[in-house]
Structure I
Amino acid sequence: MESPELSPKAAEIAACARLLLATKGYNGFSYADISEAVHISKASVHFHFPSKAELVQTVLRRYRAQGREALAALEKQIADPLARLHAYTEYWEACIRDGTAPFCICAMLGSELPAIPSVVADEVRGHFSDLATWLASILEQGAAKGIFCLRTHPSAEALGLMATVHGGMLAARVYGDPDAFATVVQQGVKQLLAPARRR
């Protein structure tokens, strides 16, 4: 589903919710937190988004749409699969360093999956599917060019790489050190490279 158009105030609420999701998860924030941050009443938040599930579903639909646009732009701008993969991981490294997006909100919500509404869970699964498909296509293209040496099917390798990226985010958060993300992810990418490229 396409990203919904929002009024300026609804967009501000959604942006606030997105940041809260990245730092606190689904069950870690309330409309009171949004009310305080956006400087409107809780009733006004409910006017724009009658339920928390609807708010988070909207945030995730917008997040997924933006993600698909960004990945499509990388496809157009960068021909080399390895350089494209580096651009993706460097984006997250920059976000972690400057605090603009310290954690993928879908990775955060994935850890809460049994305890979140089904409409939210569906968007989380959709994000993982989108990303895994994109990563698999990069790995497949790179393998065809002799850049990557895959040990199994590209889709399985993509799941492993996705877990590495999200694990790097977790390591950075646990240690309070953005360099931890780079260390984890660089090692994961290196393991996928053809032997001649590991040197």
Structure II
Amino acid sequence: MNKIFGYARVSTLDQNVDTQLDALGRAGCDEIVQDKITGVSTSRPALDALLAQLRPGDTVMVARFFRLGRSRDHLISLLGEFARQGIHFKALDLGVDSSTPAGKLVLQIFAALAEYDRESILEKTRAGQMLAKAKGKHIGRPKGLDAEKFAKVKKALERGLSVAETVSLTGISTSSVKRYRKRIDKGLS
């Protein structure tokens, strides 16, 4: 038998969930879980427990749309996962119901807007990288190798020191020491 699960959340300790609980109770939830989370915490134990028990055909209901996720992206991710698992979603404040064609449309619009936002950020990042490159600025790890550091690593390894000992002695990062050791093992300089 499919169940309707209500979820309520407040983000500060001085708020209460009474209005959310009342709305969810009147809407006919079989079970209501609640999280009272401070602004710095990302842990939502009641939501995690709820997500673990959901089955296809169940419904997750919230009194306020944005109470479900930690952020817009988290909310969109949860809604996408619900759709893949055959779980319905209802938000009472917006009248969104994923079991109806109109509700599906609204959720698809939200997902499309989130995707547009992500693509826009990526496009701006790429444009900034291309501009920096055009101005001759290097992005990422420095090219090639640092001859002075390479010589130090080579000398330490020739003396039989381990990677950890070489790092400790020279102050060169573990990843660089390992990268230089690979070059030395291959006979490259």
Structure III
Amino acid sequence: MGKSSNTADDILACAHKLIIAGGYNGFSYADIADVVGIRKASIHHHFPSKVDLAKVLVSRYRESAENGIRNLEHGIADPLDQLRAYVQYWTTCISDASAPFCVCALLASELPILPEEVAKEIRTYFSFLSGWLTAVLERGVRQGVISLRHAPRVEAEAFMATVHGAMLSARAYGNADIFGVIMTPQLERLSAQS
């Protein structure tokens, strides 16, 4: 059983990298088989279709993000510092290329062509992230550390869009530093100390 789960994890890790590199239609099971070193039939054993594979990938990605946010909240009390830590997470991932782009943001750009099962998982991720950001902003306003010009939900959506847009800009320019150039003023704008 251990080998089976490792193979499934290897397939998912490979699919993640291939989606980040070329999107949902930018890879096939043959590509995964070549990288992982298994037969296509083995991939079908774990994930009968590409839809199944993408759905599990996005679901696990979302669960990982939810766990990461929970850990962040347990480790950092200040809402503004939570936002800084979230931005720092992405700064590091983009700089060291360990996760140069949010897979859900990338796939969201392909929603019109994605199977509904995958699209639903992506929308669930965005709803989770938006809800978390809204709650952080609300807490920050109550504690006097965050200042908003608009309703927390609106600001949360704008912040989330800016994070994903900054990822896109860093990719477009081929310069990881662009992410911080964009996000630093966003964090400063939210600070009640500004």
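No value in this document is a laboratory result; all are computed from the given coordinates. Note that the structure is predicted; figures quoted are calculated from it, not measured. Cβ atoms are built from the backbone, for glycine too; each structure is taken alone.
Brief remarks on what is shown
- If distance in nm of label points 7 Å out along Cα→Cβ at positions 74 and 154 is computed and equals 3.6, the structure in I, II, III: III
- Identity of the structure behind 2.9 (criterion: distance in nm of label points 7 Å out along Cα→Cβ at positions 10 and 122, calculated), options I, II, III: III
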